[in-house]
1. Matching task: 79, 48, 41 is the computed value of Cα extents along the principal axes in Å. Pick the structure from 1, 2.
2. Using FRET efficiency 1/(1 + (r/R0)^6) of positions 199 and 407 (r between Cβ atoms, R0 = 25 Å, to 0.05), single out the structure from 1, 2 with the greatest value.
3. Given a computed value of 23.4 for mean count of other Cβ atoms within 10 Å over residues 63-70, which structure among 1, 2 does it belong to?
4. Consider the structures 1, 2: one of them gives 8.3 for mean projected area of the Cα convex hull in nm², for residues 71-174 alone as calculated from the coordinates. Say which.
Structure 1
Amino acid sequence: MGSQDHLVTTFDTTIKPENPESVVWRLDAVTQPKAATFDFDVAIVGLGYVGLPTALAFHNSGSRVLALDVSPKRLSVIRAQDADLLDTDRTRLRNALDDDRFELSIDPSMLSRAAAVIVCVPTPVDDHLIPDLSILRSACAMVVEQAVPGQLAMLTSTSYVGCTTDMLVEPLTDRGFDVGRDIYVAFSAERINPGVDDVAHDDVPRVIGGATPECEEAAVVLLSRYAASVYRVHSLATAEMTKLLENTFRAVNIALANEFADICRALEIPVTEVISAAATKPYGFMPFLPGPGVGGHCIPCDPHYLLWQLRKQRVAAPMITQAMVEIAARPTKVVDRVREILANSGIGLGGARVLVVGVSYKPDVADLRESPALEILAGLYDSGAIVSFVDPHFETLTLSNGVVLDGMTDPAVFDADLVLLHTRHAGSDLSWVSADQLVLDATYRNVDLPQRVLL
């Protein structure tokens, strides 16, 4: 590829074909022989927080989309338009459901009818912080089983370096395909920020690595259907490591912000004022706010895929390791801080009434994956506290210790000894908090409450 290796290629995504239904995506420029005509331009495997918006972005660009998920329940949620989406994607979903160029299915055999297949499934870690590759292995095996000549298979799920080769390139080669000539494999990690619409999904550059230059070019052709720009890298491994660096960078800086919060509290310095002041520097600093812990599908999980791989190769990564240790320990520190604040007011944690405000892992999403609230509530419960929560996105939840809690519809009725602000959703009403209630603010946002203290 020469000078093209690191260029950002920008596309005009406002240009739409006059007759989208007549468009047939072919990889004629890179395929020998020419690819067959397919019924779908792209199939998306996995319709969660990444897959569904990706499917809708492709459909919005004029593509014929097969949206596949193995869960009939998930498809029912999508058809009922109850999926947790940004308002822009809700509009896209309504349009897609009324269009025969968008098809929902649970049938894996339909993958053979798509010119490209993109895997968008979760890559979690287990209770011991060991990567759980079962979902990804199953999805990739399904793609390999249904693969046909001329297809592009792309992985977007974050995993270890070499995953795309292990789960797509080698199995396809074992099936008799010549990768780069009669089938194509690429990696381009998702970069969706659930619940946040300050940067449109379509406008976020996509980093692309291919198994061969021809595979890379095929991926560029595919993603240029909706992405405003792409950034080419040398290999699958480079693209895979790029996503690991992105989220490890965030994890390390969040751990640092949390540590500074503890330091500033000990020295009686307002940490939020310190961060705001440091952020006035126009270069060399990026502000990160402390919090009660880290949740979601990326930051608490992705660095462990890297550490897991490094341990196998006996490569040390002490800074990343310590950052992840601190992140894992943060919810326990919140429980300890609750105990301290109650004790300072002459109240023991055993029998104290503690109400957690907001339990999703970030504002304005109905997502509990890796949410610190689950561990915090479990820790409080196991310490003898009487706990409950209030969150408009959840009526009940199951704690990490298996206890099922019902949420409060009227939080004032709970009569909490201490209110823990964990997640502040837009429009959250705290008018019910009384002047004599203790408030522990783990969000570090400006809240005007009489007895508020920071975590």
Structure 2
Amino acid sequence: MEIADSVLDLIGNTPLVRLRRVVDDISCPVVAKVEITNPGGSAKDRPALAMILAAEEAGLIKPGGTIVEPTSGNTGVGLAIVAAQRGYKCVFVTTDKVGPEKISLLEAYGAEVIVCPVAVAPDDPQSYYSTAARLAKEIPDAFRPDQYSNLANPQAHYDTTGPEIWRQTDGKVTHFVCGVGTGGTISGIGRYLKEQNPAVKIVAADPQGSVYSGGSGRPYLVEGVGEDFWPATYDTSVVDMTIAVSDADSFRTARRVSREEGLLIGGSCGTAVAAALQVASGCTDEHLVVVLIPDSGRGYLSTVFNDKWMATFGFITSDGAVVGDVLGGRRTNIKNLEYVQPEDSIRSVIGVLRGLDISQIPVAKGEWPLSAAEVVGSLDELHLMERAFEDEGLLDRQVSEVMQPPLTTIGIGQPVHMAVEKLDSCQALLVLDGGRPHAVITRSDLLRFVSPEES
């Protein structure tokens, strides 16, 4: 009888499937390593099991102990499955960028989930890294696998995923493409494949803004890949090329693969496939590109596959007149977006408002280009005037002390009538394009659009 002894025995031996409809006129075959078929639905089942087995062997976790880990979901699910089989409790720390389905999924496995803000530095006490480190110290008999430094993470892929790809392609793989989060997957697989054939090209797919592709790690919307620091589990020596992929291309590719290939994938998978298609476009039919699909798109039904969410963040465009058309008809002396920092003085903000002849301005952390998560507030001229009359020392105080809530947002491709409706209850709207703040529009902009000045 073919009966697995436990769910842990179902980890690995995932299939390869050829992508046929999204490759367009590319002659190079592109095949996907579908990690969705692991019991936890992702590639993270492999290192989750390996890290706990290694910890047990080293005496780092006691019977009935608690696993504490910062995770965006998949590693947590893998750890929760292992914990259920081996009698451990779980506490997972994640960020507010993670969709509600992923949090609910972790809770369904019996884990406690703590949510932290994403738009803070890794060493900030509120970050999910710092919070997890604190909890690992405070909770009795806690063990933190630390997938970012635990070498059992890449070793799991060296021992299992790499050999599977080599065997399944009969050693004909020429390029391997993989998204990079902890770096464990690409490092383990890449090392194994290069040991079999040093000519195999290992390609990292990375969200724009992540450190792997030269960014600072500032927030982006794709979940589960990219970082704002260099993990010990990432082996740069095995990676031949890194391709940066925008949120827009990641989500567009995920939706296309899901609808045209019948393979429901999420944003990080879209990142990997978009990079794989770019690689394959420069290859011939004598090459073979393998791209790792780390998980399913079921955790992204409220985001990537929700048209309203996509439109609000400026990823899709409606028919008819849209907000982008309003921006196209504005006065040329207005830049796309002006904003101030929380530490700026109110005196300097008033100077900016007067100099640009504007009455509202966003407050955001960081340098341009911004992400939506970095917008932390707003200021308007009338509010400042009223506060200045009440408080003589206001002008020398910081923006963070008196700022108002962030402006209501609208997508650049959303209908103009939606902007009209929203501006009925507020003075200005923050326009998002590709998930990033792009401009501020006001009632005056809409009036000029519907009744343009004659030339």
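Here, each number is a calculation from the coordinates, and none is a lab measurement. For clarity, every value in this text was computed on a predicted model and none was experimentally measured. Cβ atoms are built from the backbone, for glycine too; each structure is taken alone.
1. Checking each candidate, the match is 1.
2. Ranking 1, 2 on FRET efficiency 1/(1 + (r/R0)^6) of positions 199 and 407 (r between Cβ atoms, R0 = 25 Å, to 0.05), first place is 1.
3. Details: 1: 23.4; 2: 20.6.
Derived from the structure labelled 1.
4. Corresponding structure: 1.
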